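S.K.: Some structures are shown below for you to check.
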Structure 1
Amino acid sequence: MSRLSLMSGAVAALCAFAACGPAAAQSYATFSVRDGTSTNPYAINAGGVVTGAYCGTDWCDGFVRTAGGTITSFEGPTLTTVPLGINRKGAIAGFYVDDSGAGHGFLRNPGGKFISFDPPGSTNTLALAINNSGVITGYYNTHGFLRAADGTITTFDPSGSTGTVPTAINAKGDVAGYYTYQGHEHGFLRTADGTITSFDVDGAQYTQALGINSKDAIVGSGSGTIGFLRTPGGKISTFGQGLPLTQASGINDKGQIAGDFYTASGVHHWGYVTPPASF
């Protein structure tokens, strides 16, 4: 099967989710960080500033790339530093791994100051996302946490959870993620007042919520094979059926969804962005 026919099938599957218009011409700025054998961007803010990790054979350091292309590298106290989130002001959240293999959360403020933190009792902390108010979310051991801008840490779990993984936080402080209960993963929304609502993709063995926008629209993956959108009202729709693997990783306030999928042959792996959508 040709690459063109593979792509046509994949685009058709995604267009079933949202109306597709003509593809606009795209241009790409590629970059790598010196001394690294791999460069891995993980997050970008509204100003086009990118953060991520660049790695060698046995180490990873963080980097920040401005919209103009200037790259600044930074490192934590150990050989492995992984930035995963950046907000509008340029504050970065992530984790570093110590010599024993334990993770510790960190905040790198816009001025470059590096602050490490762990919830009380943590033996492994991973900070995964930060919003524009400086609130960080992630998990430690088997529990979710929120770290306020003043450093106060609040822990939480959906009822019955044996493993909570918050993955995204919006400007209101609402968090999306997933948790394990009786051997299955379920999606959740935790609003800033602490109310937790769990949900599942119909027929999926597990549900992983991976992105949230300011309206509380949530996207993610059902059983690792289909993408889903949960509207602010709680209605769940799926897309990518017929493809070996579709995942939705992020959604913006225009309703555009970004993610990745394999084509029908299971050989090629592509990224996608949907057109804007209203709910």
Structure 2
Amino acid sequence: MRSPPQTLDRDDLFKISQLWVSQGNKPLHRPLEVLFHFFDGLCSLTDAHTAFSVISIKDNQNPTLQPKDDPLGGWRAKELIIFRGSAEERMIGMDYMNSHDYLHDEATIANMKHAGKHRVHLIREFLELREGMTRDDLHAQKLLDALGLGDRLVGAHALCPNAEFFIGLDRLQGYPLFDVRERDILFEVIRGMRPLVTRLFMSFGRLTGQTSLTPREQEALHFLLDGLSEKEVGEEMGITPASAHQYAVSIYRKLGVNSRAQLLNLWLNPPTEFGV
């Protein structure tokens, strides 16, 4: 069994354990609520100001991708979740993700070379200047500056060979940099995130064999898992029962189940093995 890093003392490990225990009163079918709970605890443990997560998928089937010309090897960011961020930060983050600027981001490229295993890195470990470059030339540094950030800590939970979940912790400019202790705290938390990460992927329809859910389907999914009837789902969403039924049918199809009972079973017993 793997021993915890020597940088962490008994008090650190106790606080990490408490972070896991405290999720017990959070609804399993609302993984975003659980994730924000973790973000709150992680920010407290590491003195981070803001946090974010990214659902990343490796696409080996897309004919438009040229592996030899793709520095990320087919990996693409699919969903961005921001905690404590402003509307401007959210907009900048979404624009950055959708513009594919991260295909040239030194930190992202270096990080994805380690895909397939849990990992956490201090972003400055990736910001290596090449001959003739200044720090202002780095894509990663430009993004931090645009967001008013002084430092970033990034970790990845490798769910399966073609799906990874990233967590980033940020500090504002003018504050001390993250250190190895805070890096190791994030790593210990990431190691135990598999059930939560699996449910997060399911809530977006991002597991292997599933089809991504629209925002309205995600909303309907939560109500279905709350135990609401299709009529009640329609009332909550301001749509007709017939439209709510169509949402339910689409959700079942996209998540690979045939009924409400199978959907509930999927949520209570998420898969532990994934196809490639």
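We did not get these values from a lab; they are worked out from the coordinates using the rules stated. What you see is a predicted model, and the numbers here were worked out from it, not measured in a lab. Cβ atoms are built from the backbone, for glycine too; each structure is taken alone.
S.K.: Given a value of -1500 for helix-only ellipticity at 222 nm (-39500 (n - 2.57) for each DSSP H run of 4 or more, over all residues; to 500), point me to the structure among 1, 2 it was derived from.
M.R.: Checking each candidate, the match is 1.
S.K.: Assign the value 18.7, 64, calculated as Rg and Dmax of the Cα atoms in Å, for residues 100-235 alone, to the correct structure from 1, 2. If you can, show how the numbers build up before the last one.
M.R.: Values: 1: 14.7, 47; 2: 18.7, 64.
Attributed to the structure labelled 2.
S.K.: Next question. From which structure (1, 2) was P(r) over Cα pairs in 10 Å bins from 0, in percent, for residues 124-195 alone calculated, if the value obtained is 17, 41, 32, 10, 0? Spell out each step's value before the answer.
M.R.: Numbers: 1: 23, 58, 18, 1; 2: 17, 41, 32, 10, 0.
Matching structure: 2.
S.K.: Upon calculation of mean count of other Cβ atoms within 10 Å over residues 108-115 from the atomic coordinates, which of the structures 1, 2 produces 12.8? Walk me through the intermediate numbers first.
M.R.: Values: 1: 12.8; 2: 17.6.
That value comes from structure 1.
S.K.: To test your reading of the models, identify which of 1, 2 gives 10 for relative contact order in percent (Cα under 8 Å, 6 or more apart) when calculated. Don't skip to the answer; put the middle values down first.
M.R.: Numbers: 1: 10; 2: 19.
Matching structure: 1.
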